[in-house]
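Asker: Some structures are shown below for you to check.
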Structure P
Amino acid sequence: MDKKEIQQTILDILKKLRPTKWGASHTEEKNLFKRFPKHMRGTKQVKKVLEELYQLGFINKYKKTGETHVSLNIRKKKEIEQFLEE
């Protein structure tokens, strides 16, 4: 998988979880890694791409219960939708 595919996969995971993970609805970061094939879970490549999504502002990061939780940034909804369509 290339960088863009990994980014789209992460965003798609958050979008398809029920309830969807926009704004205040969040999930543990480790739950994102579970959706990847075993050989890619927790690799530097996936973590680096996730960090880039934080920097772009597509994903919000929260410290809850000692774990890192993530959700999609509701303020960037249009940009995220466009990115997923590409």
Structure Q
Amino acid sequence: MPVWTLIVWLLIGVGAGLVARNFMGGKSPGGLLGDLVLGILGSIVGGYLLALAGLGGSGGIVASFVVAVIGAMLLLWLVRKLTA
């Protein structure tokens, strides 16, 4: 895998973390840095869940970002429920 691909994935995850943080609102247990990490992890979770549903594939960068945001929101919600 080329290094630039990993960089793009990380940037998508960070952006997804920021968007998920704004959509979800409220106080985050990990602060901004925690939300960014959850965004990166959420993008992985979102992609995995889509692949399990048989909808995986290359839908482009916009589709990857949407999946990453959904995964980040799901993970952020889960972490907030577990730490509350």
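FYI, it's all coordinate maths here, none of it is from the lab. What you see is a predicted model, and the numbers here were worked out from it, not measured in a lab. Cβ atoms are built from the backbone, for glycine too; each structure is taken alone.
Asker: Quick check for you: by distance in nm of label points 7 Å out along Cα→Cβ at positions 12 and 28, which of P, Q is greatest?
Answerer: Evaluating distance in nm of label points 7 Å out along Cα→Cβ at positions 12 and 28 on every structure, the highest lands on P.
Asker: Another question, if that's okay. Going by mean count of other Cβ atoms within 10 Å over residues 20-27, which of structures P, Q comes out largest? All intermediate terms of the calculation are to be shown ahead of the outcome.
Answerer: Details: P: 15.5; Q: 12.9.
Evaluating mean count of other Cβ atoms within 10 Å over residues 20-27 on every structure, the highest lands on P.
Asker: Right, here's the next one. On distance in nm of label points 7 Å out along Cα→Cβ at positions 52 and 76, which of the structures labelled P, Q is highest?
Answerer: Values: P: 1.3; Q: 2.2.
Answer by largest value of distance in nm of label points 7 Å out along Cα→Cβ at positions 52 and 76: Q.
Asker: Supply the structure label, taken from P, Q, corresponding to helix-only ellipticity at 222 nm (-39500 (n - 2.57) for each DSSP H run of 4 or more, over all residues; to 500) with the calculated value -28500.
Answerer: Working: P: -14000; Q: -28500.
Considering all the candidates, the number was obtained from Q.
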